[in-house]
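Asker: Please go over the structures that come below.
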Structure P
Amino acid sequence: MSVFYVRIPTERIGALIGEEGRAKKEIEKKYGVKILVDSETGETMIDASPINDPLLCIKLRDYVVAVGRGFSPERARKIFDEDTYFESIDIKEYTGKSKAALVRIRARLIGKNGKTRRIIEELTGTEVSIYGHTVSIIGQYENFRAAKEAIEMLLSGSEHSTVYRFLERKREELRIYEMGFTP
């Protein structure tokens, strides 16, 4: 039996369910699953027992986690695309218990008016969400890897200009990769 339990922040329950329950109902209908959400705790049960595809079960769980980590349901649905990956990186692994360091690193990842996050998304073709103490990525494999490496560079203290140059070089490699050539 494929039943998954995920806890999402209570302030993200509305996003998971959607207006008048549309987002949740759409996923349930499309994949033949049942999603139950405890509105007080954020505990979410995904009953995927009708599904025989283990990868789809994992993608369903990742979808719920992604919405809980700040993605809109529309952006999180990209998880269901072929060769698309999702991962959340815990910023606390780089900052320890220091709240000041967490705030500083989050600010570095977001950038002024969201510039850094937007540049990472545009140059890699990925979706990035910074929420709470995590930064999450959704994207095609090669693009996902480039975004993750850029984010890890920022988390480790690299200068923004260094990360931007890295992303510009990667963008050229990704274009070649997308055309079907291997670099």
Structure Q
Amino acid sequence: MKPKRLLLITGNRGKAAEFQSLLGGLELAHKRIDLIEIQSLDAQEIGLHKAKEALSQLNEQEKLRYDAVLTDDTSLRFLSLGGFPGALVKPCLDALGPAGLANLLIDKSKEAEALCLLSLGLVKTGEVLQFEGLVPGQIGPPQGDQGFGWDAIFYPQGQNLSYAQLSSDQKNQISHRTLAVKALQAWLG
């Protein structure tokens, strides 16, 4: 049986709002759980670990109320740096800020990929399914004040505006998160 009641594990209100608008037909709640995140450039490895840990931290009431937990792992891959910072983008962003991240590519190719990996942990079986969305683009100077995180430096392919210059509706039409959610929705039917 496909899950209909999801518990999104995030402390990021921006992500929670995006998911709420993207997953309209499902019962979706969100909760912050402090999960131990393994450090790796492999988003699938991180997502699998996070979903399993989130399942292990559900209380009995949550196990009865929700069919699955949903975790989101976002990577920003700089192709000229072998995929770095990848899934390590959050601590790099915390240390350097958006402009500092963009400056890592001085005199290097600006090609990048935004990746969203959704890991769906099924409460009854403990099985974890993963759904991916990938958007190629370029890294540029910080522009715009919409969005969050590194949105101001990522310019999706075919756009001359950063994610942070797009309205939330415009971003939700093309984003890596949208593509991952569409893959999840296709599986859900």
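Asker: Work out which structure the value 4.1 belongs to, where distance in nm of label points 7 Å out along Cα→Cβ at positions 34 and 154 was derived from one of P, Q.
Answerer: Values: P: 4.1; Q: 2.7.
Derived from the structure labelled P.
Asker: Another one. Where is distance in nm of label points 7 Å out along Cα→Cβ at positions 42 and 130 largest, in which of P, Q?
Answerer: On the way: P: 1.9; Q: 0.8.
Result for distance in nm of label points 7 Å out along Cα→Cβ at positions 42 and 130 over P, Q: largest is P.
Asker: Taking mean projected area of the Cα convex hull in nm² for each of P, Q, which is largest?
Answerer: P
Asker: Thinking of P, Q, which structure, once helix-only ellipticity at 222 nm (-39500 (n - 2.57) for each DSSP H run of 4 or more, over all residues; to 500) is computed, gives back -10500?
Answerer: Computing helix-only ellipticity at 222 nm (-39500 (n - 2.57) for each DSSP H run of 4 or more, over all residues; to 500) on every structure in P, Q gives -10500 only for Q.
Here, each number is a calculation from the coordinates, and none is a lab measurement. Keep in mind it's a predicted model, so treat the numbers as computed, not measured. Cβ atoms are built from the backbone, for glycine too; each structure is taken alone.
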